[in-house]
Structure I
Amino acid sequence: MPTAARLFAALAFMAVGFFAAETYRLGLPQGQAWGHYSLVAALLGLILGWSVMGRLTGQGMPHAMAGGLRTSFLLAVSALGLFSVIEMGKRSLMKRYDGVFDALLGIVDLFFRYAAGIFQPQPILVLILGGILGGALAEWSGRRWS
């Protein structure tokens, strides 16, 4: 059911997803194709903010901030997983895999390669602070307009 807390959580985590992806992009090697990954991460943040963080409000500010951290963690893991699947799809169209099992192993390999790049100060800081602030904003809006 639509609530103010869900709306504010969706918008907050849309911003967190976009800015976390943009700060992640800054750590990539020069000339590496990025595409629309920031927008995909923003859309993923919108969905997770609405569905995950939106239902975690109403139990107090500390629980909402912890829920924001949980949502940020889910956003990072699901974005890395989605980007790995997208890249595997591109590579499989270029016939880089011998079969289905190689493609599935390719997803896992790409996930861990991408995950190694997220352990930089900027994306981690955006995810942590954005999660805490997004959770607090969702809780505040739930109290204000409920």
Structure II
Amino acid sequence: PFVNDVSPVPAGQARATVRHTAAAPAVDVRAAGQVVAPALTNPNEATLTVPAGTVNADVVLAGTQTVAIGPADLTLPEGTTTVVYAWGSQDAGFELAVQTISGAHSAPSGVPGGTAGLMDEDSLPAPLLAVSLVGIVAAAAGALRLARSNG
């Protein structure tokens, strides 16, 4: 029995799992013409974390260019696990079944907000500084006037 990996994937990524359940020999799974899961045999699987998007994939007999299934465009949405089952037989034909499991998004590491228009954290706001200075000058003048009238 297969167990679905539903753990989070990094932002912008998707998980692709290919399961060989066909009555067939070892196969190579290719994405965009490149082997990404070599010599996959029944009843095994291969799992990859890849950039989200659409990829053109096919299945060839291991070590050859002989196409057994495909090619087919496979959409891999961000934050999902897409499971592709290769099944069937040489006599009945080979098929693909696709299962998409959502909810594997990872938590964001922050919210980009930019810095334009923000003040330096180490400085005082100019209006507050001006009001404070006026208050200090007024208090000093009042204290000086009080000292002269008492003295």
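Taken together, the values in this text are just the output of simple stated rules run on the coordinates, not laboratory data. Values in this document were obtained by computation on a predicted structure and should not be read as measured data.
Below, the figures for the structure above:
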| read-out | value |
| --- | --- |
| At a computed 108 (volume of the Cα convex hull per residue in Å³), which of I, II | I |
| Structure (I, II) behind the derived value 22, 9, 5 of semi-axes √(5λ) of the Cα gyration tensor in Å, for residues 13-52 alone | I |
| Origin of the value 23, where relative contact order in percent (Cα under 8 Å, 6 or more apart) was derived from one of I, II | II |
| helix-only ellipticity at 222 nm (-39500 (n - 2.57) for each DSSP H run of 4 or more, over all residues; to 500) from the coordinates reads -27500; which among I, II | I |
